[in-house]
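Take a look at the structures listed below.
Readers should treat all values here as calculations from the given coordinates under stated rules, not as data from a laboratory. Computed from a predicted model, the values in this text were never measured in an experiment. Cβ atoms are built from the backbone, for glycine too; each structure is taken alone.
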Structure 1
Amino acid sequence: MENWQESLKTADAKKLNTICCFCSCGCGMIASVKDGKLIGLEGDPNHPINQGALCSKGAAAAELHRSLDRLTEPLYRKSYADNWEPVSWDFALSLIAKKIYETREAHWESHESLPNGQQVAVNRMDAVAFFGSAVCTNEETYLEKKLALLLGTSYIEHQARL
């Protein structure tokens, strides 16, 4: 009797254990890789958290990697232009840093007056907010929050709580 698994596309692929990055649960996944490409992704039945089950986001995680709509380089739209152009990472990150710096300098509050007239130190900036992503790991989200606090803003929102 022939092994039915031989006909499956993942039969001769390398199996790699990994963790889903969509939330803090840490569900186990098995990635099937062939010729350096991800060809399959499934829940790990031996993982103690999800025991092989995946939520809809975890089940669709491979699409983040292979979607034709996935951006792989920064895009920039000049003022009044109607199209986006690819730019270097150095250009994009320098522009972002410059804009954040200018905004912070223009909107920084070092003190605030209480109703009784007393001045208290606040050291904050309310003009910048941070928006997280469900595809960020816990560690990336932690660093995002630390950066927001370093810049003096407490405005941070994340898709995972929706």
Structure 2
Amino acid sequence: MPKRSKQETNETINTIKSAVFDQLLTLGYEEMSYTSLSQQTGISRTGICHHFPKKIHFTEGVEAILMERLLSHLDSQSGVEAFERSWMSALKVREFTIILQTVFYHLFAKQGSKCFAAKCIDYLLVQIKARLSLQSDQRINALLGQSIIDLCR
């Protein structure tokens, strides 16, 4: 079998990442599988496994996209109160809640998953504090806690 070019490899990885993001939003993390990704992309399960050896690698591969999409639902330009209102409104938006659920799932999942969740939460804290010029994590932590409660209902 001929060696694939770097460009072809990157295209394959991007195709898989696109399908991962799509399936996270439509199926959820638990239902997404190598088989479902293979069916959507036309890439063999072995090929997908070559680039993403463990399921956690899927979420790590789309981490930046997930965080960008999460932040896109929030108003971080109009002050703290507007930000808090936008967060509470975003909890009614399916994409926002599924991304949060994915992050929270990994907080309570196996040990290896916690790194992904911690990186996502740390990224959110840094980005939001910088955008709102906050000195403390207290308000953001309260919103994250409220989100867990709301998602359980």
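Between structures 1, 2, the greatest calculated value of Kirkwood radius over Cα pairs in Å, for residues 61-100 alone is seen in 1. Comparing volume of the Cα convex hull per residue in Å³ across 1, 2, which is largest? Sorting by volume of the Cα convex hull per residue in Å³ in descending order puts 1 first.
Taking mean count of other Cβ atoms within 10 Å over residues 85-92 as the criterion, the top structure among 1, 2 is 2, with the largest value.
Taking relative contact order in percent (Cα under 8 Å, 6 or more apart) as the measure, the highest value among 1, 2 is held by 2. Have a look at 1, 2 and say which one yields -23500 for helix-only ellipticity at 222 nm (-39500 (n - 2.57) for each DSSP H run of 4 or more, over all residues; to 500), as calculated. The structure behind it is 2.
Where does the value 3.6 come from, among 1, 2, when distance in nm of label points 7 Å out along Cα→Cβ at positions 13 and 141 is the thing being computed? Only one of 1, 2 returns 3.6 for distance in nm of label points 7 Å out along Cα→Cβ at positions 13 and 141, namely 2.
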